[in-house]
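Next come the structures, one after another.
Only the coordinates and a few stated rules stand behind these numbers; no lab work does. The structure displayed is predicted, hence computed values, not measured ones. Cβ atoms are built from the backbone, for glycine too; each structure is taken alone.
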Structure 1
Amino acid sequence: MSANTAVITGGASGIGLALTKKCVGYGMRVLVADYDEKSLDAAKSALGDKIDTIRIDVGKIEDWTALKEKVEKDFGGKINLLVLNAGTGHRASFSDADTLGFEKIMRTNLFGVINGITTLLPLVKAHASKAEPAAIVITGSKQGITNPPGNPAYNASKAAVKTLAEHLSFDLAASHPGAVAVHLLVPGWTWTPLAGAASGREKPDAAWMPEQVVEYLEKKMAEGQFWVLCPDNDVTEDMDKCRMQWNTDDAILGRPPLSRWREEYKDEFKEYMEKK
């Protein structure tokens, strides 16, 4: 992987920073894209000339144009690993009547991925081959699959990201078989600034560290897995799969949506999980 190039959005903190450090450790050239200038400065201070940085708002296509120009100028237009990881945990629900809140989440979580793919995919494909394959990692969320109540805007954004990743994987398997792999990273509870790590509070026992997520991602990428369903210290991968199956069965069995959280299905869901 030495001399290969990685572009990582949201790469200055949390999972993105852990992945940046992993790539640097392999001798890769890394372009870290992030919105937070303080985090970018801290990453640059820690890693020095081992990384390049650029401040972008992933929701703005003009910022992606500038990023692409930098890749073409400074990295010969070559991207071996594209990681679309930037996201926001902002909350918005129908009870808030907060249209701008929905828009903010979609602009970052959804269009941050759409903009990244449409802008940089030609560069990824241009240099990829079976002999020198490239990879695209897209960060999703379990909330985009199991859809728990409370934050429909965030859940919808991540559900859409999952759909985009699935289609991208299908399309590239047909157009560039064996040359460009797509992986959907679905972290468990991870102790990142988004989850409260920046508050100075002690890490909960249940949460993983970002470095653990990156190790798990690397393992699943080596296995050729599209689905990277990360456990944590409380929730196993099998537990996640059972919860996902229950959610899917709502439509198949004619249950009301989000039945897992409805009082009338509480005992049935508990029994289902115990049997599984």
Structure 2
Amino acid sequence: MLDWNPTLYRRYEDERTRPAQDLLARVPLAQAAHVVDLGCGPGNSTELLVQRFPGAKVVGIDNSEPMLANARERLPQARFAWGDIAAWAPQEADGPAPDLIYANAALQWVPGHETLVPRLFAALAPGGVLAIQMPDNRQQPTHRLMREVAALAPWAEPIGDADKLRTELLGIGGYYDLLAPLAAQVDVWHTIYQHPMASAAAIVEWVRGTGLKPFVDRLPAALQSSYLAEYERRVDAAYAPRADGKRLLAFPRMFIVARQSA
């Protein structure tokens, strides 16, 4: 997959930051010395962590150099480092184990949650918290239509198996079952956000910054515009205009907050 585009991602920064705020609001920590933001992107979520824990060492981890460059410019007081979440572990140079490992809209791109999530939880300091938010929208029209169009000629061959382009989530009960035997406390919930969007084209622009990216990246330039045109046509039919002419984009998200024993 080609690298992430911070400018495209940040066009809907307010909407993307809202679940990050909701996740952090449920983190049961009065203070923290060491905080890690896994999949920090352009630093919008990291900024929340710096504000919540002003005395903490806050480290943002991402595998996109453009995103990291954007984050460093935004938050020079924080430290940002390249890292692959699938293999990430706290570094001795960072000092004691993290009090908070925070992953907002990142783990849905990483496979192997049955081992990944318990491993991240085990990396916490005593009393530490693992906080995860993931989009849970594979069955929403936006994402069903990505796969439907990807299964058609002439796009099917270069895209390949569309079902493998994003990690299959375990379900909210699955994550609870992973963490409940290990944790002192586990809090899980779903929220469905309703985002008013100006048009079908605006919905396509939103998902081009995230979920649609792996589909478009696999296509040669000559096929990208036709794929996007057919996808937008179907999105236009799936999201009817409301009373004010806008389209309501339903966006389900899953939240998991687990705390280590002190």
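When helix-only ellipticity at 222 nm (-39500 (n - 2.57) for each DSSP H run of 4 or more, over all residues; to 500) is computed across structures 1, 2, the figure -15000 traces back to 1.
Using distance in nm of label points 7 Å out along Cα→Cβ at positions 96 and 160 for the comparison, can you identify which of 1, 2 gives the largest number? Walk me through the intermediate numbers first.
Working: 1: 1.5; 2: 4.5.
Greatest value across 1, 2: structure 2.
When FRET efficiency 1/(1 + (r/R0)^6) of positions 104 and 152 (r between Cβ atoms, R0 = 41 Å, to 0.05) is calculated for each of the structures 1, 2, the largest result comes from 1. Source structure of the calculated read-out (Rg and Dmax of the Cα atoms in Å, for residues 168-231 alone, 15.1, 47) within 1, 2: 1. Have a look at 1, 2 and say which one yields 2.5 for distance in nm of label points 7 Å out along Cα→Cβ at positions 16 and 48, as calculated. The read-out was computed on structure 1. If distance in nm of label points 7 Å out along Cα→Cβ at positions 136 and 184 is computed to be 1.4, which of 1, 2 is the source? This value belongs to structure 1.
Given 22 as the derived value for relative contact order in percent (Cα under 8 Å, 6 or more apart), which of the supplied structures 1, 2 does it correspond to? Working through the options, I get structure 2.
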